[in-house]
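Have a look at these structures, which come just after this line.
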Structure I
Amino acid sequence: MHSQPADSVFIRACRRQAVPYTPVWYMRQAGRSLPEYRKVREGVPMLTACATPELVVEITMQPVRRYGVDAAIFFSDIVVPLKAIGVDLDIRPGVGPVVEAPIRDREGLAALRPLEPDDVPYVTESVRALVGELGGTPLIGFAGAPFTLASYLIEGGPSKNHDNTKAMMYGEPELWHALMERLSEITLAFLRLQVAAGASAVQLFDSWVGAVAPEDYREFVLPHTSRIFAGLADLGVPRIHFGVGTGELLGLLGEAGADVVGVDWRVPLDEAALRVGAGKALQGNLDPAVLLAPWEVVERRARDVLTRGRVAEGHVFNLGHGVLPATDPDQLARLTDLVHEASAR
């Protein structure tokens, strides 16, 4: 008998309610480490896969079937809404998103029109189909946060130092805030339509925001992230906020308005709970590279994460970033079972 996703262990943990065991899902669980994923993706470009509902459904379901995780994460990419409104970009294998005409001035801003549901009919269709297939397992909606999207748009692709991004942020703050406002609108619309189609929770993914110092985050990023979380409040679904290299920003990530703060592997969860402060659940945070070590190491490290996670008001077990492509799927299957068994109350 399936419970409603609203009362699932994952949703309860996000809401800091009592749970029979610690729920677990993995960032990038749908994908690169699974042979069945590589098979269905063969010869299909990433953005084509993201726009093909039957592929989105199959890829999102694969880890749920294989691992018995407590939540599914919608298979998509952070640049999907940008592509949908006509930004000329592509995801190059081994490189990442590449933008043909980087945005560096007011004229460039004009390319960013609002996102309408009609721009991404395949997202609505995929989410609806998934909710039907998942039964009582919640689906997490997904979007990239404005800072990370801005960095791709300004740099024209992945960047080590975010030079052009920071040059605009520091040197042309008005243009920066105008760009961030547009991206916040697009991101909010993208997340809202996933919830409208049936997603039970959402995760805002800010891969590159760890490049920013706390006082700059407060001035240049926080107002925009806060707007997104405030704009989701009426939907009543848990909101997760995750960034990489954000140890110094954890308090601010909590301030931005999410219900759950994702923690990467660099800060132990008991320490993260102190930095984030009261009133939030935590998600994380086993180093994904630990899964490349022998099982004894994985088990010891996972138990340590669970122990430290007890300090938090709610804990969703996850990795400190995405599953690495070289990961043995059997390690993740064993880890899922271990988390459920070791944390059973």
Structure II
Amino acid sequence: MVRAKGVTIRDVARRAGVSIAAVSMALNDTGTLSAGTRVRVRAVAASMEYEADALARGLRGSSVGVVGLVVRSLDALGEYAPSGVDVFSRYIGAISSLAMDRGLSLMLVPDLTRRPAPPLALSLDGYVVLSPHRDDPVIAILERREIPYVTLGRDVSRPGFTDWAAEDDATMIPRVLNHLVSGGARHTVLVTGTDSNAWNIDADMFYRRWCSERGLTPQVYNVPEAEGVFGGERVGDLILASGIPDAVLCVTGRHSAGVLNTLQARGITVPERTMVATASDSEHTRQSHPAISAIELNPSATSAALLDLLQDRMSGLPSTGPILTASRFRPRASTRREPLMPLDASPHNV
């Protein structure tokens, strides 16, 4: 694929209305420029995505044998090793090892919209973008630079984009909800994150569709991912303010652990009175007491599918996506009821 022509230092100087030497001094923090001029020139260079590194400029348009990985959920969190969350490290590990098996190196890249970006970031052969957000500015940069990319989960802003892979949540979310019904649940609450990605949007859609098919009234709460376990505890109080549900399904593991904490602190037994499950297995869910039933994602198969799609795109081949892989639901103590709750029990009475 042909890359867009790179921006030169002369282009930056022209737009900023300064000399080439002034651009060099501003970007290298040398010389006697005023603070205002230095800031202005750097802002112009950032807006033009100027790459000051000579090696990066020389590599642009050539294959370097390296693909990039951007984890947009972690970019949004502002931290790259959130406590109790191991799903992203599993994806990173799977993509890294599979890429090496294919003769590719992998470069982990933080948010491309933050400046300065790593010098080689816009000279890589392609990108895997994990969980892009609606109207994601990172996708916009890759599109402008004509850098091939694929995504984990669909890009909700581009309905026609097919170069994506993900686990088949359209099957798994109803399966978990039906599992809760088999345990006696007639009223299940959904808790999603607030990131505008397919992970949250599709879980909400599949839940509402499932409720509509059964004549049930959906009850959905949204909690910022960054709030972690505390956010789950907070939303647990909000849920209980409307009555005690038969079950709560959280999209993220940390939120489910927080909801469990609140239920237990309020004297509500799990799973006897309320069941708890999550759509993302994690250290929190496995180590909770009781352990929380969870969907175990499939980083190995999904990562292989993402690299298949990316290599085809880098080679200019037609898209074979989207690709859906199979995840696994692991029922644990948080949803195992013996005996089942009586069917005539009111879901909103303590």
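Taken together, the values in this text are just the output of simple stated rules run on the coordinates, not laboratory data. Keep in mind the model is a prediction, meaning the values are calculated, not measured. Cβ atoms are built from the backbone, for glycine too; each structure is taken alone.
When FRET efficiency 1/(1 + (r/R0)^6) of positions 18 and 282 (r between Cβ atoms, R0 = 30 Å, to 0.05) is computed for each of I, II, the one that comes out at 0.05 is II. State the single structure among I, II that was used to calculate P(r) over Cα pairs in 10 Å bins from 0, in percent, giving 6, 27, 36, 25, 6, 0. Answer by label: I.
In this comparison of I, II, the computed figure 16.2 for mean count of other Cβ atoms within 10 Å over residues 10-17 is attributed to II. Using distance in nm of label points 7 Å out along Cα→Cβ at positions 26 and 154 as the calculated read-out, with 3.4 as its value, let me know the right label among I, II. Derived from I, not from the others.
When FRET efficiency 1/(1 + (r/R0)^6) of positions 50 and 162 (r between Cβ atoms, R0 = 25 Å, to 0.05) is computed for each of I, II, the one that comes out at 0.20 is II.
Please compute FRET efficiency 1/(1 + (r/R0)^6) of positions 34 and 66 (r between Cβ atoms, R0 = 35 Å, to 0.05) for structures I, II and give me the label with the greatest value. Don't skip to the end; give the middle numbers.
Numbers: I: 1.00; II: 0.35.
That would be structure I.
Out of I, II, choose the structure whose coordinates give relative contact order in percent (Cα under 8 Å, 6 or more apart) equal to 17 when calculated. Numbers along the way, then the final one.
On the way: I: 21; II: 17.
Traced to structure II.
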